[in-house]
1. When FRET efficiency 1/(1 + (r/R0)^6) of positions 204 and 276 (r between Cβ atoms, R0 = 35 Å, to 0.05) is calculated for each of the structures I, II, which structure yields the highest value?
2. Where does the value 21.0 come from, among I, II, when mean count of other Cβ atoms within 10 Å over residues 84-91 is the thing being computed?
3. For distance in nm of label points 7 Å out along Cα→Cβ at positions 132 and 284, which of the structures I, II scores highest?
4. Can you rank I, II by distance in nm of label points 7 Å out along Cα→Cβ at positions 52 and 100 and just name the one with the largest value?
5. Supply the structure label, taken from I, II, corresponding to helix-only ellipticity at 222 nm (-39500 (n - 2.57) for each DSSP H run of 4 or more, over all residues; to 500) with the calculated value -18000.
6. Comparing structures I, II by distance in nm of label points 7 Å out along Cα→Cβ at positions 44 and 180, which one has the largest value?
7. Tell me which of I, II gives 2.3 when you compute distance in nm of label points 7 Å out along Cα→Cβ at positions 124 and 140.
Structure I
């Protein structure tokens, strides 16, 4: 499957798909950390529009967008780059952004149940150096190396906060340097869908004293993400010129049929319905805001998020 996607230059070069999956990645990774913003709200924030929401949630999105935009500039085995990425990710959220922690930390679940007590702060610099040196020198397959790095960053917990989102970012970075198309794949979306299994795999790996269970989980997530990506790009291949015009006019907005007609400079409503709107709905690339009332005068249309 990796070879199939690597050879599909159209899929990898699809700017809209890459951007949409970046939005999904940011929303999902932050949702794991209890950020309340929806995909639509994250899209609005990234587009520089005003969103009514928790200011901290909005700042998290802005920071994450900055770091994902610069993803391929980072060296995954450089401490300087690890600290820089964390500084961007957590700027304005914690005082210690971009700094290895100097205090003890733990991971707590519901009812303050302790899931993990991280190594003492005095051990953190050496543990991080050892991890990065191993990553640089090891010839382990990138799929395994990225999963081990993700797990070890969670285990070491090198920062006061932001370890989860940084661990997921760093796995994507390692995979993207191996195969650039991974920068287009929203792996975090599936992690969020299986978030309980994600934490369970982390906990079991810690109890067992090795990361095999977590590696198996992440490989399953990566495989399923690749299958979803292949399916989405296959759908894109079926898009007619008319549907593409409709999608371009729609952009990332939610619009009525009347507004779409105006934007596309079309006057014949039935032709628009038969050649543009209905085929796009049938293909599943757009959806109704009121599917239970298809003929409602308040009906609007938007792009399907997962494509």
Structure II
């Protein structure tokens, strides 16, 4: 079976997936989003979505491991190319619709709310005046996040009105969207549930070390943690709401003990989770692709 991984150059997860794929007799190649190349020929009645190096030619499955920053046109083209790949018969993990949802914090939060999944109170706007009114409404203590972003990058906690106004005006000048959530006093930790088609691969507790952010990429500390039935149910509802087959669901508890979903990651990392749980996550992903992409017979035949 041929598997392509849409990834960043030199990524650890590509090496891990290549190890797991090779052990099971499969070929696994890395492709970067800027290499995508679509071709439509009316004369030949042919449409292809590939890449300049030909790594996507004839692949059975694509694992999407990143959605790098880009212009609006670039991001739209990438998402459309993924959707066309899927329609041309290539199996994608995750499906394009779930990736499109998960990379957009506003869309994710809205879909979770519609599905009855508890989330922090959130206000999204474009102007600094509206953002200041939102700041007051949210109690004068908010977390400001880039609407597109991951790994805790660009996230700020603002609890001073003067600093809030400066922050909001700067974001407004950059023509970015102001995404504000009430700050939840989570006791310095949150919990990650990693799901694959609703099945729990593992869990971990992440503790903040340098500020309120618990992300491992922001020097958070990972601890062993096992989700209970309530957490699993909440994580499954969240994954279903966004359509994510592979989902890293982040759960927090507020000071009153209410459990809620903070975020969903459709391209979740697993290095820390695999280490503390002694689980080969890459092998689980390759095994799942074998069962769903129809390549197992070719690999062993």
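Every number here is computed from the coordinates shown, using simple stated rules; none is lab data. All figures in this text were calculated on a predicted structure; none of them were measured in a lab. Cβ atoms are built from the backbone, for glycine too; each structure is taken alone.
1. When FRET efficiency 1/(1 + (r/R0)^6) of positions 204 and 276 (r between Cβ atoms, R0 = 35 Å, to 0.05) is calculated for I, II, structure II comes out on top.
2. Traced to structure I.
3. Top value of distance in nm of label points 7 Å out along Cα→Cβ at positions 132 and 284 goes to structure II.
4. I
5. Label of the source structure: I.
6. Looking at the calculated values, the largest one is II.
7. Clearly, the read-out refers to I.
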